[in-house]
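Participant: Input: structures, listed below.
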Structure I
Amino acid sequence: MANPNTPFGLSPINRLDGAGWRDSLTLYFVPAAQTNALYVGDPVIKKAAAADTNGVNAVDLASAGAGNLITGVVCGFYGVCAAGAAAPSFFGLSGTPGPAFRPATTSLDYYVLVNDDPEAEFVIQENDNVGGVAGTPLAVTAVGKNANLVSGTGSQYTGLSGWMLQANGTATTQNFQLNIKGFLQEADNVAGAAFAKVIVSINQHTETPNSAGI
């Protein structure tokens, strides 16, 4: 059975201690001036000296690649308001009901719910590109190694991220962005086959030191 090629970014599944990941959602601010689109499953990073009038920290889309830090993952959209509002009064996203996402160009400030727990575990699709050769999936022997993310364009139809795990170059390298915990154990996921779903934690986290893989 082939795995479907349906990237969705990072989707929270668990915490290292087994607690519910829903307890780890934090509200963050996305100012209208930022020029990156955001989708559910996208990795984000806190911005220095950037907050709304109430002191809610701003985030922006993270960057893929070794050494690039991540604060957490977008899990939902709280609402929008007029840009720079002194006392934000949130209102619903335009186009709802339907998938919510933050377009690259907007006149509104957005507020997102982010899983920023350093002990959270996520499911992500690998990109079937070991050795830089398409059609070469991530091997099961990559479990325990570290890996980086590869960026992708989100879907305005589903509202989900297009980011994936970069299957090429997994190693023990300490400053890689993700640590591979295992393959998702579900009947419709074939470990070691193309586009397998992998369980990971964030290794390059803004809130905790990173670790070498094994």
Structure II
Amino acid sequence: MPAMPPISLHVGGPGPAGGGAPVVELMLLLTLLSFAPAILIMFTSFVRIVIVLSLLRNAIGAPTVPPNMVVTGLALVLTMFTMAPTFQQVNAAALQPYLAGSLSMMQAVDRAQPPIRAFMFRQTHDRDVALFMRMAHLGRPQTRDSVPTYVLVPAFVTSELGTAFVLGTLVFLPFVVVDLVVSSTLLSLGMFMLPPTVISLPVKLLLFVLTNGWERVVAGLVAGVH
């Protein structure tokens, strides 16, 4: 039997632009990909959009229509649309130079942070940043650059949750009015045995369709993020 050729794994060579070992960088990339869903949720407008769409579905009175897959897919598509300018900046400043070999991985990560931080600052309330700065036992920041990313991210998520619930409340109110009108009408007619949802659901669907509800909701979400 011929001898098996020796197999060796070289991990000490330089990476792009004199960076770390390619195998180490590959491991870091795989680790980053495993956190991709969390990054998509916590660093983009996905949280706001999916909450508003879910509350809209409950406000109409059909908690399973559209299905969860459709709501999540629509939220993902709208997230890609609203984040496209930020992603283009990250691609031009960090990803393409890294793929060309002119930047190391850490340099690319540093280049990618400013556009993402700028987006998060536009959507984050100052009170939320101040709250997490106090909880981190840090002083009052003089500039945005003095706010650490680990403080900015939870402040951004908290602001997105607050904004999503405010928008969800505004979406809920017209449908609550319809429910009240239908319930009062049924009571005044003495129709106690007829559930109000039997009448209110088609009325709310008709109202939503006639007012181009999906267009208005989508336009409001996109305008709010931009």
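Participant: Distance in nm of label points 7 Å out along Cα→Cβ at positions 30 and 102 was computed and gave 3.0; which structure, I, II, did it come from?
Facilitator: Source structure: II.
Participant: The value 0.75 for FRET efficiency 1/(1 + (r/R0)^6) of positions 182 and 206 (r between Cβ atoms, R0 = 30 Å, to 0.05) was derived from one model only; which of I, II is it?
Facilitator: Structure I accounts for this read-out.
Participant: Further, regarding this structure: Using the calculated result 2.8 for distance in nm of label points 7 Å out along Cα→Cβ at positions 110 and 134, pick out the matching structure from I, II.
Facilitator: I
Participant: Something else now. If helix-only ellipticity at 222 nm (-39500 (n - 2.57) for each DSSP H run of 4 or more, over all residues; to 500) computes to -23500, which of I, II did it come from?
Facilitator: Corresponding structure: II.
Participant: For FRET efficiency 1/(1 + (r/R0)^6) of positions 142 and 190 (r between Cβ atoms, R0 = 30 Å, to 0.05), which of the structures I, II scores highest?
Facilitator: I
Participant: Hey, another quick one. log10 I(q)/I(0) by the Debye sum over Cα atoms at q = 0.07 Å⁻¹ computed as -0.38: which structure among I, II?
Facilitator: Of the structures listed, the value fits II.
Computed from the coordinates by the stated procedures, all read-outs in this text should not be read as laboratory data. In this text the structure is predicted, and so the values were computed from the model without any measurement. Cβ atoms are built from the backbone, for glycine too; each structure is taken alone.
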